[in-house]
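All of the numbers you see were taken from the coordinates with simple rules; none came from a lab. In this text, all values refer to a predicted model and were calculated from it rather than measured experimentally. Cβ atoms are built from the backbone, for glycine too; each structure is taken alone.
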Structure 1
Amino acid sequence: MSIDTALPVTGPAVVAHAAGDLRIEELTLAAPAPNEAVVEVHYGGVCGSDLHYWLHGAAGESILKAPLVLGHEISGTVLRPAADGTGPDAGTPVTVHPATPGPGVARYPADRPNLSPGCTYLGSAARYPHKDGAFSRFVNLPTRMLRALPNSIDLRTAALIEPASVAWHAVERAGDVNGKTALVIGSGPIGALAVAVLKRAGARRITAVDMHEKPLEIAKAVGADNVITAEDAEAIAAVEADVVIESSGNHHGLASAIQGATRGGTVVMVGLLPTGPQPVLISLAITRELELKGSFRFNDEIDEVIEALADSSLSIGPIITHDFPVEQALEAFAVARNSAESGKVLLSFGTGSAS
């Protein structure tokens, strides 16, 4: 049964105005649309795209043209359910699928709406007007985005469900990994989550690579059997993995992925390289008959992630290394930027009565 409650008036939010200009502002909550629930956000995970908007005023080709509320990795509770009767009741713990597939003629596989032209994402400047995100104490969200959570998943861990879905999608792009050897290049949050998903999927031996010790420690904690520093090209090439997940997002990492793959192996590229031409060891990929596959966001994998967390078959807790109150968002972003010292950094938006 839903619980009626007065709507909050304002709440703190994290807003990017331009490169180097990140502000914590008190924003007024608009009246929700009939299909929107009012969600009280408890935790939000700082993503690489959030860092890019802060540091560069852009994430790839998505350039800030107006202030943007950041954030798409969140968990919280429904404060008021949607007026149209859809979605979860008040008090329900939720996480969020932040994508809205684009309208128009479908020129993409029907089961892959993540590839739809015009797809929007919470906290994205890809289009103008921008799509505000959910790094806000209170936010109105369409109920189709909400996923109710079982009580067995705490809201802190639930903030990782969105990036875990990205990793799950990447592993699925590789096909059946059961009994296969796997190599993960780049052991930041997405790479570490890929390790955890590979472990659950039955990969026989998982090797993780990174430049820093802290990410490698995290990778081992969630299932890596072996770790290698990124400078050790000989050791990486000797892995000869059946499946490689490239999550570093730079051409050096992609080179390591190709060198570390066995003949006839599969390389899944989930790390987003900069726009424009990139140097690639394409001749080696050709002569080894490697399959190079892109991986972008996710679709319904979020539901599988929730099930796996609920039955404890997926373990991702060690990936969270820091959390900060929203008032310390600038410090949180600085820590998240330092991949040598942090895994996933969370913002805590607190709970309690509205202002």
Structure 2
Amino acid sequence: MVKAGAYGHGVDAAASALGQADAFGVACLSEALQIQPLIQTHQSIVLMEGAFSQAEWVDLGALPFEAVIHSQDQLDWAIQSALSNPISHKTSASQPKIWLKVNTGMNRLGFIPETAFTAYDQLIKAGYDVALMTHFACADEPDHPQNLEQMLSFEALIKQIGQPVVCSLGNSAALLSNTLTHTDWVRPGLMLYGASPFDYQSASDLNLEAAMTFEAAVIAIQRVQAGDSVGYGAGFVATKPSSIAVVSAGYGDGYPRVVAGAQVVAAGQRCSVVGRVSMDMLCIDITGLESQVCVGTPVELWGKSMPIDQVAAAAGTIAYELLCRLSNRPTRVTEA
């Protein structure tokens, strides 16, 4: 999955690093067009939300992309298009042109199994190569009973079809927790970028290594006394003489504004974020590290030493959100 700018990493870097991937999943046509010039000839692009209008579906017909169909409108566009311009099988069964999304319990997108069979039959008769996919609501909770319910619902549909069908079930959480989701095609996302999809397991527990290091530099150091406050709202008040380093990054760069107990890494040591995070700056307590931290010292906001999962927990959110909302202001530097 390379949606949302490859989860904030940049599609150019992702396309280069994922040279062995068979396909790239994007959310929409604009994302597909962005990554198209970057992929290799053996790779395909799948629009995970399909076409947003009939006009866009027509445009897709002239492009080498694969699309998900998840609604009656999209199904109608596909059938009408096939009737107007009879299609030949442009792709093999291992790389289908159409991905029919089955709603087995997520209740977000897709056809419920009772109508998915009819939709599948219509698409096959119209001449499309068709694969089936579904999405788990609770894959990040492996013991949740809905996971099994969704699996059984999907398997019942396959049995009803009565012939081999190319399938895709697993996102990162499902792939890491249930080998039964390792079907013809898999959809790793967050795990590719070195973050954990689970609350109860860290990235290191899963042998995942962060692909991104988000750094900024110290631009000033303040010495405060007991009773002095730091930042907007005077939310942090020093209880003893302290050294506070000001770091050149804030919520305008994508670091979360509201954090509780967040830490960063400076001079190889963890330091607490203190006071409110500003648009362009945040403050950290470097008391005891004065000889090691100075103006210009790099500070890791998240990365290999400061797991993004921990930053996300301090912000009451998930790593997905932090990665996707990283702004364009930080300079991207790609390393081989």
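For the reader, a short list of remarks on this structure follows.
- Winner on relative contact order in percent (Cα under 8 Å, 6 or more apart) once structures 1, 2 are ranked, highest first: 1
- Structures 1, 2 were shown, and log10 I(q)/I(0) by the Debye sum over Cα atoms at q = 0.12, 0.13, 0.17, 0.18 Å⁻¹, for residues 143-278 alone at -0.70, -0.75, -0.99, -1.06 was computed from 2.
- For 18.9 (mean count of other Cβ atoms within 10 Å over residues 199-206, calculated) the corresponding structure among 1, 2: 1
- Label whose coordinates, when percent of Cα pairs over 20 Å apart, for residues 159-238 alone is calculated, return 61 (choices 1, 2): 2
- Which of 1, 2 leads on Kirkwood radius over Cα pairs in Å, largest value: 2
- If distance in nm of label points 7 Å out along Cα→Cβ at positions 15 and 295 is computed and equals 4.2, the structure in 1, 2: 2
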